[in-house]
1. Figure out for me which of the structures P, Q the number 0.94 belongs to, where Rg/Rh (Cα atoms, Kirkwood Rh) was derived from the coordinates.
2. Consider the structures P, Q: one of them gives 22 for relative contact order in percent (Cα under 8 Å, 6 or more apart) as calculated from the coordinates. Say which.
3. Have a look at P, Q and say which one yields 10.5 for mean count of other Cβ atoms within 10 Å over residues 160-167, as calculated.
4. For helix-only ellipticity at 222 nm (-39500 (n - 2.57) for each DSSP H run of 4 or more, over all residues; to 500), the calculated result is -19000, so let me know which of P, Q that is.
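Nothing in this text is a laboratory measurement; each read-out follows from the coordinates by a stated rule. All values reported here derive from a predicted model rather than from experimental measurement. Cβ atoms are built from the backbone, for glycine too; each structure is taken alone.
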Structure P
Amino acid sequence: MKALHRILINKETSFNPIWIMRQAGRYLPEFRKIRRENPNFINLCLNKELSSEITLQPLRRFDLDAAIIFSDILMLPYGLGQKVELIKNFGPKLGELNLNDINKIDEIDFVQKIDPVYKAIKKVSSDPILKNKNTIGFVGAPWTLLVYMINKHSPKKELKTDFFKDELHIKRTLLIIEKFLKVHIKNQIDSGANVIQIFDSWAGLLEERHLPKYIYTPTVNLVNYVKSLKTPVICFPREIKNYKEFCEIIKPDAISIDYNIDPKEIVKTIKIPVQGGLDPKILLTDKDTLKKEASKYLNIFKDHPYIFNLGHGVLPETDPNMFEYLVKTVKDY
């Protein structure tokens, strides 16, 4: 049985697999070289040779237990024909959202537009380096994609005051997002992804009264869909206030926690497997601090099914030697 499945399906506590969000990324010199030669980020994600090469780069260096496909949650709006750019020192910038145009797109057009992502997953999952390791596919949660598609860029700390002004528009957009997320998930699984992670990067922006409509209901639909495809699903509702309620309603196979959460509270209140938590900034300190902080999480979750990860993506300024030391610390625990 593959490493993550031992936690997600068998609920083992005898070991802690490790993979890291953004493990294929800017902290690696070999990635930076490819990125310099390929400044258009979306085109890079849609280059099956390069995206599969980038996905495998960290696996060649470090004893990680899973590969996560090098792609982006914004492949969904891109596949639906909304313009998507990633601008240096600004982040994602999306074009106008025209529901009439999007409604005309069928599944075949959508799949064709982002097909290189699926081809890359196929290539990665069949690589010998992943023999006993997992291939993770992923999507953005419906709420987070809605925020990007309507807001047209990162909301940073808060939503526009008039964000909810057209409820009908939001409802229609959410239905389209959910429909095509299912298509995107199924194609990733059919291509070789054997775990799906749902990233809800902007879950923390919502007031509690909005959670059922914008997070709980659409996410439950997705989680149930992934489970119907006999594939384990991890949810990462970043900065959500009530993890316990989220887990009880959504019922994912594992919950990924961010670094603002007290892991001691999580281990007391959450029954399902847990992933992550360590602050990425700890990797910018020294080996003693890193070992101490990583061991803290390993000790807290020693009798609980736990996948080691960070509470957000690895930072670009991280030294690969520190990354390697973290992996070794977890493996030696």
Structure Q
Amino acid sequence: MNVAGIDVSSKTVTLVIARDGRTRKPREFNNTPQGHQTLVNRLRKATVTRVCLEATGQYHLDLALALDDAGLAVMVINPKAAKRFAEAMQTRTKTDAVDATVLAEFALRMPFEPWQRPDDLALAIRACARRIAALNKLRTQTKNQLHAAEQTATTPDFLIVELHHSIAQLEANIEHLRQQVLALIASEEELQQIFELLVSVTGIAAASAIQLLGELLVMPEDMTAKQWVAMAGLDPRAHQSGTSVNKKPRLSKAGNRYLRIALYMPALSAAQHDPTVRAYYHHLIENRGRKKLQALCAVMRKLLHAIHAMLKNRTPFDSSRFYTPLETAA
């Protein structure tokens, strides 16, 4: 039986095939739809029947879907399981090639547990939510173009009219897609309950709830709140080396940008309109010395923790648990 291990990063995927119990030379592919197809062709040529990946959020999901669509058996393992297996093998280095080799060995030696593909409805909501995000970005760009065009007398009137028409058309498309997604959500009772929990949060209206649902529904159910934060790229990353390099931690941003975008406006609204969240926001600025953007990112991070607890326990948002004056951690 031929198996493969694939290490997934944001831009590339590294493939190691194990044939006849021996691992082969690693190969690298672009982490794009075209790269996925090339990788699938390579797996078919090598008559690979089972593939092992490590769960890395949005980066592994699209590849796993491509492999599943190609009829390959896929196993997606928890990063902790991969780390412990590597330690058991006494692996001393960590590179993409080494990680892919470890995953190939995992597929060879450990019981195979098939990956559970996300529900088609969840994938449909994600696709629509991302399309809405793209249309929102295009609308903002067009509004900026309109503002610039109106500042000069040399802009012909018909161009101004065309820009207004484009904005109106984009807004109509966005609203149409939102209504379609709301209908999909209403078609399943559990989805509707999750949606109602999300809109119970101060700052999260229907538009933001759709964007959040699109990203959260496809995540593995056993992920912790801390893993959600890392998935969104909202985890602080230290930059230290020896005694001379000791920079302030910054957000990793090495995660799902759609999730970060979906959290931004709710966090900003909650920091303005919810008394408890506003108190936490000002506490970070006034008592912890955070800049406004840093404080807002901390609100986004804590809001994601709150959403995780809400969906896990099926309880509405309780802002009184968001922050107390005795709290000191940022």
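1. The correct label is P.
2. Corresponding structure: P.
3. P
4. Checking each candidate, the match is Q.
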